[in-house]
Structure 1
Amino acid sequence: MKPWMKGLMLAAAHVALVASLGGKLLFDRATRPRVWVETAPFDPNLPIRGRYVRLQLFVEPRGFPEIERDASQQPVTLQVDGDRLIAHADTLVEGYDPSLLYARVIEREGREVGVLDDPVAFFITEHIPDPSLRAADEELWVEVTVPKKGPPRPIQLGVKTGDGPVVPLDLR
């Protein structure tokens, strides 16, 4: 077989791998639950961070032992219940497993919320202003797809003012 033919076969294999990943993500987006989640944006303060917003996701904690609150991270399983993302504590797991999701319970604005330890990245184009800079009365929310395993995948950002609905941002 000629070298250029081997190169074409290798390129076709790479395209198939990338296309299969894209297909899986599109399939998950079409079949897995989606939900709006309250976030807290933060800047990782890296000089080469690119154009993305890092988002800490707030979830409703369920089944967290009282002694673990505000102290340590707990392995969790995510589930969508109506219009909320629920983090169920998995108390049977012992030790640290990097393949699992972890959360901790904190107090925020007078209520207990779960915070996923791994933030998600929402990529933005270079020509729009930073959507994480909001007025004091606005909250930044993100719509996510919740896969069977792994962290939620961000779809779009939105803003909620007071008790109103989440209004998606036009970031194109």
Structure 2
Amino acid sequence: MIIRELTSSEYDTAVPSLANILVDAVDSGAGVTFMHPLSPDVAEAYWMKQKADVASGQITVFVADKNGVIAGTVMLQRVWPPNQPHRCEVAKLLVHRDFRRRGLATLLMQALEAKAKALGFTLITFDTVAKSPAEAFYRQLGFTCAGYIPNYAYAKGKLDGTALFYKEL
């Protein structure tokens, strides 16, 4: 398995695979913005919306690639506020169910963190579903939970809270 940055020139070709991973994540109950059921067309449209930001360098997409098959992904997003040039965000850490429990999420996050450091960022932030297994995962990677917001987003017909995480580099 290779963890690598997805180049803008190969982005269009990767979109169907990224969409498949997003649909799989939603199908498996992940709290990643979208509601179940998520159609492949909507998932592809989401990834295509990211294309300009990938091309401009505003977003860096990492993929876990096994012999040309994209098994997982994560995005490093540079934030837009002018008073926060030191900060980036994590988005869409996804590993297809066929490839879970092999350490890919950890490898993707390590690649993202290394890139953040190389770009001179000193703070990484993001949120995840509160009181979920994801919380323990991010804590193991050295991220700190800054707190919770109740009733943040719908999931499975009810409102879930979100946990805010950060890591100083």
Structure 3
Amino acid sequence: MYEARKICNFLLANFDAVEFDLTNLRMNKLLFFIQAGALRQSSEGFIRNHFEAWQFGPVIRPVFDAFKIHKESPITEPAQYLDYGLGKHIPVPYDDIREDHLKIIVREFENYSRFTTGQLVSLSHEPNGPWDIVYRAHLADPTLSPRIPNHLIRRHFAGEEKSTVRH
């Protein structure tokens, strides 16, 4: 499993952020659908971070935090981490993502990147989908975690063909 910012940096390095409108909101939605595709391949998926049910859909907090400086504009620089030994910020490397995983990441990205950000938000808000279940429960009882468990994502997307998108 990979830290989500690693996958973000791979996408930013391989797809034009302006052309694909890779904003913070959109990146988080694309990661959600990439994880859904990965969960059809492996029990853990590819992303080790947890998605949270926020108002505008599933969000990974470290991804949101890494890119919030860009506000609603396309992301113009890779996610970074602080290397304490060097005392400086360094881009999160992505060169250790397995080739077979990259193929799935690219397939899911290409499958979902054709949708507008608004459409991705709608797709992630599908009634009785993983986000909807957790978001409604958290609204009803704020003491419940907003974390979206992988088993809900897997169960929701399990019936889909690997190369198709639900409408």
- Query: From which structure (1, 2, 3) was distance in nm of label points 7 Å out along Cα→Cβ at positions 29 and 125 calculated, if the value obtained is 1.0?
  - Reply: 3
- Can you say which of 1, 2, 3 returns 68, 44, 35 when Cα extents along the principal axes in Å is computed? 1
- From the coordinates of one of 1, 2, 3, helix-only ellipticity at 222 nm (-39500 (n - 2.57) for each DSSP H run of 4 or more, over all residues; to 500) came out at -10000; that one is structure 2
- When 1, 2, 3 are compared on relative contact order in percent (Cα under 8 Å, 6 or more apart), the highest value belongs to 3
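Any read-out appearing in this document is the output of simple, stated calculations on the displayed coordinates, not a laboratory observation. Given the structure is predicted, the values throughout are model-derived calculations rather than measurements. Cβ atoms are built from the backbone, for glycine too; each structure is taken alone.
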